[in-house]
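Pasting the structures here.
Readers should treat all values here as calculations from the given coordinates under stated rules, not as data from a laboratory. Just so you know, these numbers come straight off a predicted model, no measurement behind them. Cβ atoms are built from the backbone, for glycine too; each structure is taken alone.
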Structure I
Amino acid sequence: MINREQRAARLQELAAQKIIIKDGPYGTEIQRRKLTEEDFRGDRFADHPSDLKGNNDILSLTRPDVLRDIARDYINAGAQILATNTFNANAISQADYATEAATYEINVEAAKLLREECDAAGEDVFVAGSIGPTNKTLSVSPKVSDPGYREVTFDEVKDVYREQVEGLLDGGADFILVETIFDSLNAKAALFAANEAGEARGETIPVMISLTLTAMAGRNLAGQGPDAFWYSVRHVKPLTMGRNCSFGAEGLRPHVASLSKLADTLICVYPNAGLPNDLGQYDELPEETAAFIKEWAESGIINVIGGCCGTTPAHIAAIARATKGIIPRQIPNIEPKMRLSGIDAHVF
């Protein structure tokens, strides 16, 4: 049985000694393999009434061998934190493919296969159970004419996340990673679900939190600033706080530097491989991404670093080489003050 508090303590111990490498995305690698509709269906969903191609999460049930190969590529590149292929493995998102009934099983199997690969690689390789934002928002109405309208309630989203959290924990995840947060309220529902699951199990579930910024000014889709977001979730005492997706490393740099001074926990960042070109492709080479990240490391603003959209195992390997031997960021002591959050942060 996994003692998640001990696993979190071990990660903190390692992060005090060196910069920890996180993996990159599964989506990029899955696309490179040019899987067919039959690959996504497998025997299990051969007669499923809806198309399944593009439902990357279902591959945990139909092509786990593909996910194992990708995990091994990231481990060989130097990653010590690997995130499960479960970004859209929630009942809300899976409803698009009429596969919501398989949600719990998808999460269990995704975490289980990654647990096996990480354990085979060594004791200090960790499994983060990935939770994405769903395709529904609690903070913004989808109807311009009705600002108060919501397609889902907080409790509904929390319950959807609870099912996903339970599956990830039952499959062997060390931590829960709430990532690509564009809506603060959705994130709070996920964090609430993780806390509920922990209370039911009699344990504390370590969580990693990663915000995505939708404008260079540094706000999420709901308009909340990053400082205010941190103050709104700091009470859960996350194992890591960070940024992912958003922009490339060059554009994300000032936002990482700001967070580094603000957050009294480990900073985990995984940027895109630059910005997409006109065809939606990412052109930034591994050595280019690694050069940006090396400067971050030398400036002492990161503890955990990986890659998001467009990055590959080659990017992760280049980042690992570029940051090797560099002293990690020191967690600051933050002066106690009243800190409140709305759209913006308020410190008294």
Structure II
Amino acid sequence: MSIEGPIRIDPAAAVGELARIGQKLVAGARVLGAIDSDRVHYGATPREEVWREGKVALYRFVGERAPTAAVPVLIVYAMVNRPYMVDLQEDRSLVRNLLAQGEDVYILDWGYPDRSDRFTTLDDLIAGTLRRAVDALRARHGVEAINLLGVCQGGAFSLCFAALFPERVRNLVTMVTPVDFHTPDNMLSHWTRDLDIDLFVDTLGNVPGDLMNWCYLSLKPFRLNQQKYLGLIDILDNQAEVENFLRMEKWIFDSPDQIGEVFRKFIREFYQGNRLVTGGLAIDGREVSLRDVTMPVLNIFAEQDHLVPPSSSRALKGLVGTRDYTEIAFPGGHIGIYVSGRSQREVPPAIHHWLAKRSG
């Protein structure tokens, strides 16, 4: 592609733009100096710890009114980021809006693994820790089965759990959850397909969170490493917007290390082997078949998701054993489905109304 003729710049417009940027930077210095780091908190809703196993904790969120739902909802988040994305701030909180609908919401926090967790396995987490957390919640509420809401990698964990222990899951909700890891538009899968995962884990042990983070940022290098910081200039004179930006940055870079053995099996069996589709995945000596997911399933995905392509999530429809399957596509990206204004208005009510029809 060639450009014919000289590029013309309006001197007056250029000077005006430089002056505008200068004013923004001056205002930004005042705004940043006025921000109290204690005010920029992460996680808007009060919560109480109700169960713990080592670093893993089960929390119950406390809403402004008592829940009306008879069956509690357990959110199972991914291990690659911290779970407060679902409760980032008051006006961007899936949790807060589910509570407002009358749901009784819990979340499983995987904590920050360290070297003492190096040889914990995926089987330990799904058939052990997650099962015991679910059993603690069942006992707490006196119910045979709970509602499970899995997010991203946590959604893949939840699918495995629901297939192995269907009697413990009344309804299953998956959000931006990868199912078919070999769709043509899955860039992460292409990156990891030929990775020598044994050499990788045997060399690193636990996988540093910073390494994982930079891999994700490299998927959209211009947008995530440059463009958003240039866009920051436009909001530097707005303290509320700057605080919102800082909350998001905090979450993005708050990346726990990945447990070595969990990472090994997840890459080998899911990304490389695509076992949720092809079969052959074993957890704790038992084969995981999505045909054993017989409870109602609500599958929610984002139409512009660059981490979990919609085609990867849509594959669930043809694999589960249930006849009660619903899927909802929302405009936006992998994170926007939790924090955009439209998602706040539409996603929690959609989940609540779907659950209400199936939870008695």
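Below, the figures for the structure above:
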read-out	value
Winner on mean projected area of the Cα convex hull in nm², for residues 63-246 alone once structures I, II are ranked, highest first	II
Which entry (I, II) yields the derived value -13000 for helix-only ellipticity at 222 nm (-39500 (n - 2.57) for each DSSP H run of 4 or more, over all residues; to 500)	I
Test item: distance in nm of label points 7 Å out along Cα→Cβ at positions 271 and 335 calculated as 3.0, pick one of I, II	I
Mean count of other Cβ atoms within 10 Å over residues 151-158 derived as 25.4 - corresponding label from I, II	II
Mean count of other Cβ atoms within 10 Å over residues 143-150 derived as 9.4 - corresponding label from I, II	I
For 6, 26, 36, 25, 6, 1, 0 (P(r) over Cα pairs in 10 Å bins from 0, in percent, calculated) the corresponding structure among I, II	I
